[in-house]
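Below are structures written as structure tokens.
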Structure P
Amino acid sequence: MDKISRRLAALFVIGIAALYPPLLGAFNRPGSFLGIPILPLYLFTAWGALVAIGWLLGRGDES
């Protein structure tokens with residue numbers, strides 16, 4: 001397994017942990033941040049970060 005595959009596998013495990021239902025329960029509470037409810041804000045932020053990091057890792061070493 002090469003370096004990029006190991007990093008993508010680690011990102012997958014981090015993604016599973018970030019979107020694990022017991023952790024989501026911590027963000028399922030009343031309140032908002034800048035008018036956005038906390039749970040959807042967390043979900044879309046975590047999802048966007050995972051996509052962005054996956055894209056960066058998928059590019060590889062193209063230098």
Structure Q
Amino acid sequence: MTREEELIARLMVEDEEFKKIKKAHAELSSQLDELEKKPYLTPQDEMEIKIIKKKKLAYKDEMEKILRKHR
């Protein structure tokens with residue numbers, strides 16, 4: 001396990017905010033996977049994918065801020 005993975009594992013236990021953000025990011029990843037599995041995307045699906053990707057990126061940025069604080 002790398003130092004980064006160890007830090008993430010520790011934060012998942014010790015930092016409730018990090019845990020909540022990471023869980024939300026994972027849920028968005030699952031939603032995105034489901035949408036991208038569709039054989040045909042409606043314009044609404046495509047818009048939903050863009051929204052999910054923006055939210056995921058925002059959560060990733062938040063996780064990175066927390067990680068930087070603890071490094």
Structure R
Amino acid sequence: METTTVTASGIVCGGCANAVKSAVSAVPGVAAVEVAVPEKRVTVTHDGRVTKAAIEGALKKAGFQPA
């Protein structure tokens with residue numbers, strides 16, 4: 001398993017964190033998603049097939065802007 005960390009603006013509460021988890025978890029190959037709300041940091045554990053672009057695309061679809 002690999003880990004990719006991205007930041008995204010717009011993550012301001014637990015509801016946002018849940019939306020991020022749901023959106024990013026839907027990306028094939030994602031095993032786990034952790035969201036640190038104060039830092040606006042999303043840490044994704046995945047198999048090697050998941051790209052940073054795929055994670056950022058899921059964030060954008062959910063209404064968050066990758067930094």
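What follows draws every value from the coordinates through simple rules; no lab data is involved. Quantities reported herein were computed from a predicted structural model and do not represent experimental measurements. Cβ atoms are built from the backbone, for glycine too; each structure is taken alone.
Computing helix-only ellipticity at 222 nm (-39500 (n - 2.57) for each DSSP H run of 4 or more, over all residues; to 500) gives -30000 for which of P, Q, R?
Attributed to the structure labelled Q.
Could you figure out which one of P, Q, R the value 2.5 for distance in nm of label points 7 Å out along Cα→Cβ at positions 6 and 38 was computed from?
Of the structures listed, the value fits R.
Figure out for me which of the structures P, Q, R the number 14.7, 47 belongs to, where Rg and Dmax of the Cα atoms in Å was derived from the coordinates.
Working: P: 14.7, 47; Q: 14.7, 43; R: 10.4, 30.
Attributed to the structure labelled P.
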